[in-house]
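Quick note: the coordinates plus some simple rules give every number you see, no bench work behind them. Given the structure is predicted, the values throughout are model-derived calculations rather than measurements. Cβ atoms are built from the backbone, for glycine too; each structure is taken alone.
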Structure P
Amino acid sequence: MATTNDIVLIHVDDKPGFYARVEEIVPDVKPGWWQVKLLVLTFPLQVFTWILDEFQLEGAPFTMGGTPLRLEEVVSPVELERVEKEKEEKERKVKMRQEGGAPKVISLQDRRKK
């Protein structure tokens, strides 16, 4: 679900249309609906306020004036890489625990006594 400061791609007629940043999400007077203020990243910059429900904020298609629209949250490749590294590190730690902990350390001092 898109939240404040997220970048979203707005699909128009099932094609990528434009990018926008979610500036603010406040409850609408109608229960279950939200007033979503979008900073549209075009030249010149524009600000739209759309009234959407939670499903539409999560990417469900909707129409405005008969035009099909859909919001898609944009995730930075840098963020994807960071999440992937964290996942790999977590899997490595789980595997080490399953194998009996950290690799065994052999004391050189104990070897000399033999």
Structure Q
Amino acid sequence: MTPTEIVQAQFEAYNAQDIEAFCRWYADDCVIATYNGEAVQRGKDEIRARFSAMFAAHPQNRAWVKHRFAVGNIVIDHEQGERSPGGEGFEVAAIYTIKDGLIARLDMAR
């Protein structure tokens, strides 16, 4: 799969709130960090815990890609979403680094 296809597969699992399918696309030692900041999660277990809790707290949470482009193994998304229909919204720039067919790092700019 291409880096873009990998990011799209995890994005579809995110919207389906399928935690196992979502985590399948992350490396065991993946890091999720704020842009130019500290790591928020380290490793698949922390990622699973964070997103499991978020899916439980916001069962209607959805996101969509406004823009996406890739350069080599880096995929950059401009994402927008909402916690529930008509509810709290969010917008992020998500910078995915793909290595060996998995997401090795995700930097989030809000």
Structure R
Amino acid sequence: MIKNSAEYMAKVAARAADEKKADEIRVLKMPEVVAETEYFVIGSASTHVQVRAIVNSITAALEDEGAELLRYEGRGDNSWVLLDYGDIVVHVFLEEDRGYYDLEKLWADAEHVTWYE
């Protein structure tokens, strides 16, 4: 895997989320029909505090790798935070909202990528 490739960065984000005990972390390689991004990274947490900790861990890890954050949606006590890095988009949910939006079902044709070793 090429360092700083979209796949590499998605795995960096997943591992950073795992360091803060995110639940059910998934890395999805998006289908060709989604031209805007190559990978989704999805994780969840049981509290707003944990969501913020996960988001902070991910943004720090990706910044260390030289990734540029293009858009950050959902600051404060929101139940869904979206971090847009162009080739990868990270979604961190409160557990109940993740089930409601169910991105994995919406993108059921996306390939699941193993992010852990």
From which structure (P, Q, R) was relative contact order in percent (Cα under 8 Å, 6 or more apart) calculated, if the value obtained is 31? R
From P, Q, R, which structure was percent of Cα pairs over 14 Å apart, for residues 52-91 alone = 62 calculated on? P
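Looking just at distance in nm of label points 7 Å out along Cα→Cβ at positions 28 and 60, which of the labels P, Q, R belongs to the structure with the highest value?
Details: P: 1.2; Q: 4.0; R: 2.9.
When distance in nm of label points 7 Å out along Cα→Cβ at positions 28 and 60 is calculated for P, Q, R, structure Q comes out on top.
Consider the structures P, Q, R: one of them gives 13.0, 38 for Rg and Dmax of the Cα atoms in Å as calculated from the coordinates. Say which. All intermediate terms of the calculation are to be shown ahead of the outcome.
Details: P: 24.5, 86; Q: 13.0, 38; R: 12.8, 36.
Only structure Q yields this read-out.
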